[in-house]
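Trainee: Structures incoming, each one as structure tokens.
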Structure I
Amino acid sequence: MSALPDRGNGLGELRRLAVGATIILLASLLQFHLLTRDSRFHSDEAFFMTFARGAAVQGDWLLPGSLDKPPLSIYLSAFSMIAVGNSADAAGVLQLDVYAGEFAAALPNVMLALLFTALMMRLAWQRYRDWPCACFAGLLSAASPYLAAFGAAAFTDMSLLFFALVAFYFAGRRRWAWAGLALGLAFWGKQQAFFVAIFLALLLIRERAGRCDWLRFSLPLGAAILALLAWDAARPEASIFLQAAANNAPDQLLALPGVWLGRLAHLLGAALWLPGPPA
């Protein structure tokens, strides 16, 4: 005689699924509310989306110009513009309305923010095996002022944040090849993935990873970085890395003591935003 299904466990799974879906729905409401507000781009958003528009409308996929960021976020916005923003006039010339273009440019980051929230819940469950903890992590992510700022916007940070979290997720499961690939995509989002690489290397050391694990991690990461360098070399302009070094004044990374207090005050002011916008 076969055992009857455990109705209690089935109901528990349904409740957990409903709670998780509700958290994602709340995150969606916040992100799409911010996405549809009547607000023009920040100057940085407008600058980078000029490259995305050039790719979507004029086919400039090598992003000519003084660019200092890797292309992943820009390409995602360009594909979104093609899908939901572009229209053709009577002569067949592609046009991109300002409002439709701004919506399309930020839409990929909204989707990444929602995936980020879902993955944060999964990561918390993977680490602690506690459903309330996973829900709390999802709520913190959904209500994060920083996720709201970078999600419903056209900044280039969201692809870095999402793929960095994907890398940590796979590293937590000891899927080192997938972790390396995700980290490589994070580098395609922003050069600051270098700092994520340091933490993942420390995690490999902590887990006493063997030579094969290091190789599984390094090969896809190296392939992604080599592909990025090849893309950068194919552009006619100066390297994005040289441009970034020039724009960010690397000679001031180690600041003189005279500016320490000013920088500390700036960091403390930014920290006030961690629990939400200052009153």
Structure II
Amino acid sequence: IVCFIVSTVGNCTVIHLIRTRMHMRNVTNILIANMSAADLLMTILVFPYLIKFYYIGSKWFGGIAGSVTCTVVHSSQMVSIFGSVYTLLVISVDRCLAVMQPMKKYFTKTVTKWSIVLVWLVSVIFSIPLMIALKVINDDTGYHCVEDWGKMDQSLYIIMFLLLTYIVPLGLIGSVYTVTGRKLWGCGTAKSQENPLNRSNHESVRASRRKATKMLVTVVVLFALCWFPLQVRELIHVTWPDTLRRIPIKLDMLLPWFGFFNSCTNPIIYVIFSDRFRREFKRVL
């Protein structure tokens, strides 16, 4: 419950601040607001479902409303994960370009807007097979929201999920931040001839970018750690299904909670690392 409140209040505040404070409406913060939207999707739709599933399992209700909510609620976790990790990837590219080519602005407002649209579009498209598989069935115990993959290959989808929402994007993000870090902490950055500012101002800008990079890398690391248990669970589901059946059901149902915990950590990280976010949070709260 505490995590639900922190996530809801924290992410709503992040979006509100970036939307209403002109001095906070830069490219990185707009992308951070987009990630907060993905976290809110996880919080508002997935959190209540996890509580429900923990106590009464897959029980649902019938009718059109039952079918629609079954599809929307269950697939929203996939959409949220995909949206979050690829927003992190876009942020890493934006930060790298800002550091490597400070005199050029690659991420204009138009590019940023279409990047966000593309992230959500691809997130929904990737979730379509899961949406098709989700069905409400009726048996002797009542209505249940379940996955019925039929002729579709569930194992292939799980492998693609592991690759496209974890291994590939996090590998790319790690590589991009490695390049960024070498530039920011490298011995030759202080005398960059590309930056027209004097040495003092240049050092100030570089220190600010270092701090922002540390904050964003922390967000990425926590994302990787929080979603690692669920990703391992999905891998076991494909490779050693018999082993998965031996895991206590209550323990198995706890694994998604680690991922949900990630939704409430991001606003806290922003407040800890960013003086501007901390100052604006104090004004609002």
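Trainee: One of I, II was used to calculate relative contact order in percent (Cα under 8 Å, 6 or more apart), giving 24; which? Write down the numbers at each step before the final one.
Mentor: Working: I: 20; II: 24.
Corresponding structure: II.
Trainee: Starting from the value -26000: which structure in I, II was helix-only ellipticity at 222 nm (-39500 (n - 2.57) for each DSSP H run of 4 or more, over all residues; to 500) calculated from? Could you put the intermediate results ahead of the total?
Mentor: Details: I: -23000; II: -26000.
So the calculation was done on II.
Trainee: Given a value of 0.55 for FRET efficiency 1/(1 + (r/R0)^6) of positions 24 and 40 (r between Cβ atoms, R0 = 30 Å, to 0.05), calculated from one of I, II, which structure does it belong to?
Mentor: Details: I: 0.55; II: 0.95.
This value belongs to structure I.
Trainee: Further question on the same structure: Matching task: 14.8 is the computed value of mean count of other Cβ atoms within 10 Å over residues 224-231. Pick the structure from I, II.
Mentor: On the way: I: 14.8; II: 17.5.
It must be structure I, since only it matches.
Trainee: Let me ask you something else. For structures I, II, which has the highest computed value of distance in nm of label points 7 Å out along Cα→Cβ at positions 32 and 80? Before the final figure, lay out the partial values.
Mentor: On the way: I: 1.4; II: 2.1.
Of structures I, II, the maximum of distance in nm of label points 7 Å out along Cα→Cβ at positions 32 and 80 occurs in II.
Trainee: So distance in nm of label points 7 Å out along Cα→Cβ at positions 168 and 208, computed for just one structure, reads 2.5; which one of I, II is that? Working shown, then result.
Mentor: On the way: I: 2.5; II: 3.6.
Computing distance in nm of label points 7 Å out along Cα→Cβ at positions 168 and 208 on every structure in I, II gives 2.5 only for I.
Trainee: Same structure again: Taking mean count of other Cβ atoms within 10 Å over residues 64-71 as the criterion, which structure among I, II has the greatest value? Please report the intermediate quantities before stating the final value.
Mentor: Numbers: I: 19.4; II: 15.4.
If we compare mean count of other Cβ atoms within 10 Å over residues 64-71 over I, II, the biggest value is for I.
Every read-out reported here was derived from the displayed coordinates using simple, explicitly stated rules and does not represent laboratory data. If you're wondering where the values come from, they're calculated on a predicted model, not measured in any experiment. Cβ atoms are built from the backbone, for glycine too; each structure is taken alone.
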